[in-house]
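Chemist: Below, each structure is written out as structure tokens.
Taken together, the values in this text are just the output of simple stated rules run on the coordinates, not laboratory data. Please read all numbers here as calculations on a predicted model, not as lab measurements. Cβ atoms are built from the backbone, for glycine too; each structure is taken alone.
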Structure 1
Amino acid sequence: MPISDTTPEARDCQLQTLRALSGEDRMLLAYEMSMFLRELMKEGIRRSHPDWTEGRTTLELLRRAFFPAPLPAWLRVSVQ
């Protein structure tokens, strides 16, 4: 059983609420959560590299999301 800080009652309530959402609302919720996570990641990158431009920060976000290993040569570009 996974470790959780949510009580079984709260988990049941959450599942009921999610099941009541339409497919469109579920997609919107997933999109909003994804965008929130991207902003959290970008803020973490900005704090670690305050001298980086917005473009370089965005490239690093993409690298972390899609290429956890070093970027392939075809994606290595100089961003000012």
Structure 2
Amino acid sequence: MTKSLKTKILDTLSTGVEVSAKQFAARHGSSASTARARISELRREGYTIYNNARTDTKGRTVYKYRFGNPTKALVAAGFMALNS
């Protein structure tokens, strides 16, 4: 049975690594835009996935995804949005 791209993304992030959309694409044979779309779907499903800017060794900004724990303020803001 072949794993879906969303499952592969979850498996990768659950190891604790930070990975860019391009890295997901290269690892799993998809495009970066497809990886970003699956990550957006996972976020809508309730997964806390952050996209943090990092500077590489050549001074370029690279955006990497990682799992995270939402702050109390973020959870409160979510509840406020749901109740309005």
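Chemist: Comparing 1, 2, where is Cα Rg over 2.2 N^0.38 Å highest?
Modeler: Checked 1, 2; max of Cα Rg over 2.2 N^0.38 Å sits with 1.
Chemist: Taking helix-only ellipticity at 222 nm (-39500 (n - 2.57) for each DSSP H run of 4 or more, over all residues; to 500) from the coordinates of each of 1, 2, which one would give -15000?
Modeler: 2
Chemist: Name the one structure among 1, 2 that percent of Cα pairs over 16 Å apart, for residues 12-51 alone of 30 was derived from.
Modeler: Here the read-out was taken from 2.
Chemist: Oh, and also: Comparing structures 1, 2 by distance in nm of label points 7 Å out along Cα→Cβ at positions 20 and 44, which one has the largest value?
Modeler: Looking at the calculated values, the largest one is 1.
Chemist: Follow-up. Please compute relative contact order in percent (Cα under 8 Å, 6 or more apart) for structures 1, 2 and give me the label with the greatest value.
Modeler: Largest value of relative contact order in percent (Cα under 8 Å, 6 or more apart): 2.
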